[in-house]
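Visitor: In structure tokens below, several structures.
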Structure 1
Amino acid sequence: MVAFGTSGLRGLATDLLAGPGYAHAAAFATRLIASGQASPGDVVLVGMDRRDSSPQLSRQAVLALNRAGLKVENCGILPTPALALRSLDIAAAAIMVTGSHIPADRNGLKFYRPDGEIDKADEAAITAGALAVATAGAAGAAEEVELPAVDPRARDAYVDRYLSVFPRDLLEGLRIGIYRHSSVAADIVTDLVQALGGDAVPLGGSDGFVAIDTEAIDPGTAARLAAWTREHRLDALLSTDGDGDRPLVVDETGRMARGDALGAVSARFLKADVVVTPVSSNPGIGARLGFDVIRTRIGSPYVIEGMAYARSKGYERIVGFEANGGLLLGTEASIGTATLDALATRDSVLPMLCALAAGHEAGVGLARLFDDLALPVCLSGRIENFARADSDRLMAWLRASDANLDNFVEGLGVVSYVDETDGLQIHLRDGSMLHLRPSGNAPEMRCYASSPDEARAAGLLRSGLERISDFRNQVGGDRN
């Protein structure tokens, strides 16, 4: 199945390469021209991640764009936010070939108009247009298409964006580990750490694609990151997901920082007057931290809509972030005497550098910086290979009656109220919370838990995941 999720088109690579990848790129080109956002002869940017399927899917996108009369600037392998920055800088549309953090056998396309990410109306139009595109022979024809030579300007501008605002001695005396795996941002993060005075320590490179989900790091990877931190005496360890729009930060004690805590630290450093963040972010993030909060559904398109709403309400310093740590800058921001332009797409590098700069400014390590937020403990997990049909059955059953909901949480606490902004966020009378939500871009069921007490949060998450699995087993769910 190929479909739009929380952010971009996703599906099995084999399905995308069988025609739908080409069809959606062609429909995007049609949408651009029909809406007056591009004309024949205009340039569209194309970038990709390191999946085995990405070069062929990129060729299909290039073929579709060329057939629509559009030229292509091949930005090569680079972070999604770097492509988005170049897109905005030259007012050109863009396609990023990436499946982000999802498994290696999957892939996707992320579309940008000349003014930023496409919205849900664009998604509907592209979906309808793709159905009308004749794809016969398109996959085979793309085999003959050569990608243009890589143009380095998108990558270079992204690096310069941060070197122009952060002091060159920011990381002086610090040892920073770089977990490379298959991240498109590994070289860029290494270059930035070194340029800002730090000692970059490369760790864990991989020839194959590694699916890193910054919201659900497996225990084995977490233990390895902590061990590297101790072994190499690191002040921090940095990484990203596959396409470089979600950060992974480990403090000097070997503890991973949650993405929403990283976002909160960044928002304070950037002196935000409002934060826009989904309901899955830590419930303790609020006015106590020095800014107003607008909560949205999960996914960058909704955060972008929320930031537009914040501008309409007169806010001047707008920061958005998701629980995965991806930071969106809704307005320009001041860093020292320098000004950083807005970039309303998920970015991994800015929150990393904001956290390190905030620690430098306060004279404390990252562990103290995050602890001082005094947020409730939030944990997240997922069950992979959980069919969407099973997710829908579970959510429908929980919504069918209060008795079903009480049965699901029996022994975990008493339900206080339920927030259905996105999925089911079950608030309990002791101040704890359990949040169930089907993934919008992969066959997975997500579970989040929050409590002032770490053991209580861990127990809620464990029980939530077990009960989700039990429900599927009881109804004889589809494991494909």
Structure 2
Amino acid sequence: MFSLRNIQRSDLLKCSLCAQAPCTAACGKLDPAALLRSVWFDNERSAAVSLPDQNPCADCPAPCQAACVHAGQVPIRELVGRLYGVKDALEIPAPADESRLRTELCGVPLENPFLLSSSVVASSYDMCARAFEAGWAGAAFKTVCSFEIHEASPRFSAIRGDNGSIMGFKNIEQLSDHSVEENMEIFRRLKQNYPGKFILASIMGQNDAEWERLARLCEQNGADGVELNFSCPNMMEGGLGSDIGQVPELVERFTAAARRGTRLPLLAKLTPNVASMLPAALAAKRGGADGLAAINTIKSVLNVNPHTYISAPAVRGMSAVGGYSGNAVKPIALRFIAELAWAPELAGMHISGMGGVENWSDALEFLLLGAGSIQITTAVMQYGYRIIDDLKAGLNYYLAEKGFASVTELRGLALDSVSESTDALERDTVVLPRFLRDRCVGCGRCVISCADGGHQAIRLGKDRKPLLDGKRCVGCHLCLLVCPELAIRSSGRRIRKRDASS
């Protein structure tokens, strides 16, 4: 199938994913901004299926490109043309509705699996209301507590990729700075005005009585579930947040305290700052939790200034260990989700997965490894609530294409393909790479990486195209990963090691 997935994002690097995008305002026929976002978020099929049968850009002078804030630098007309190539190859039409996305969280219906996670993106009535209007199924509200919160400024820092987008994000932010009473009023208003949305009330207490009281108040004021924050890494006082999540006895004790206060579904939000999440998860279950939420942010230090020697974010000459999130943490999050889903003792517990989800295919990975719902913060901070459009459309199209009647059918399908130990892997065969010579530009990056980081199995021919020495190649596929032109693929054929070297 034709797909833009094999086309580098270099065509979009200048696109700023604008608010009130000038390209769309100038067009009048399509919504170029929405199409560009769909390509950015690997949702080109849903974008393509929405296009009219005839390409309105074919004979158009492209006022969208002239109106772009990077005038003439984003090839919008060409990208729309490529989307028509995708459209021509599509095997199914657009799904008629979003019914496949319906699911549940501990028995409570969700219109789709996507929730805002407990953070600044879900910290006021107006913010949650706008998210609900945009199409989010619910929100884990920013953690309610009874102690005063005094935030630092600045409190964010990031590591950026080659295209300028955020790969890893650090925060030293804490909990809700609203009073308990103010937060309860927010819950009441949200439930009154958005009765079909899921309100997950995140709470943190200082002792048994507070955990019980806060859980009771959340139920009385309209919450649909309670999330127990055992994982915030940024608390000023010891014995809170991730300090609790690292001690199973405390997880069990405070889960039991919250359970005494409410009959609502209880989710324990666990810390990744442990070797294994299983002891805390089992403790939460013993305490009465119905589900688990993972992962919260990872303790981190980043961006040490080479001139001032201060890490970021710097607050009057000081920084602190903070929480790391963003797409860079997704592999770590997936590992913990799989660990929880593998455990037979946790069977039946809902897993709300988070950590690095930016697009629908990221979310799909969490579902395939056992998550039942998806929570997102960092991508919303970077791109806004509008990402829900591509999250829903991309996942919905995938479900229709694969013949799934419900998103619930995805849960855990990939668990059997992953092992906790590499001992389970077959080691008697080699899969050689395959060079796409028509795409190769002769840069030699594969030669450099194989020579200095591999097994010296590739050399450049007279035409500067790579030549493989099958006697040396061990099938590691480093060359495939480093090729900037995506001109190297797996051959797909497994060859016995003695045959590969002959």
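Values quoted throughout were computed directly from the atomic coordinates according to the rules given, and no laboratory measurement underlies them. Note that this is a predicted model, so its numbers are computed, not measured. Cβ atoms are built from the backbone, for glycine too; each structure is taken alone.
Visitor: When mean count of other Cβ atoms within 10 Å over residues 95-102 is computed for each of 1, 2, which one produces 28.2? Display every interim value, and only then the final one.
Guide: On the way: 1: 28.2; 2: 15.0.
It traces back to 1.
Visitor: Let me ask something additional. As an exercise: mean count of other Cβ atoms within 10 Å over residues 319-326, calculated from one structure in 1, 2, equals 22.2. Which structure is it?
Guide: Numbers: 1: 29.4; 2: 22.2.
That value comes from structure 2.
Visitor: Name the one structure among 1, 2 that distance in nm of label points 7 Å out along Cα→Cβ at positions 143 and 471 of 4.5 was derived from. Don't skip to the end; give the middle numbers.
Guide: Values: 1: 4.5; 2: 6.1.
Source structure for this number: 1.
Visitor: Further question on the same structure: Given structures 1, 2, which gives the highest value for mean count of other Cβ atoms within 10 Å over residues 447-454?
Guide: 1
Visitor: OK, next. Taking 13.3 as the value of mean projected area of the Cα convex hull in nm², for residues 127-358 alone derived from one of the structures shown (1, 2), identify that structure.
Guide: 2
Visitor: Given a value of 23.0 for mean count of other Cβ atoms within 10 Å over residues 375-382, point me to the structure among 1, 2 it was derived from. Mind showing how you got there, number by number?
Guide: Values: 1: 20.2; 2: 23.0.
Among 1, 2, the structure yielding 23.0 for mean count of other Cβ atoms within 10 Å over residues 375-382 is 2.
Visitor: helix-only ellipticity at 222 nm (-39500 (n - 2.57) for each DSSP H run of 4 or more, over all residues; to 500) was computed and gave -11500; which structure, 1, 2, did it come from? Can you show the working numbers first?
Guide: Numbers: 1: -11500; 2: -9500.
It must be structure 1, since only it matches.
Visitor: Hey, mean count of other Cβ atoms within 10 Å over residues 191-198 derived from one of 1, 2 reads 14.9; which structure?
Guide: It was calculated from structure 2.
Visitor: Here P(r) over Cα pairs in 20 Å bins from 0, in percent was calculated and came to 24, 58, 18, 0; which of the structures 1, 2 was it taken from?
Guide: Value 24, 58, 18, 0 for P(r) over Cα pairs in 20 Å bins from 0, in percent corresponds to 1 out of 1, 2.
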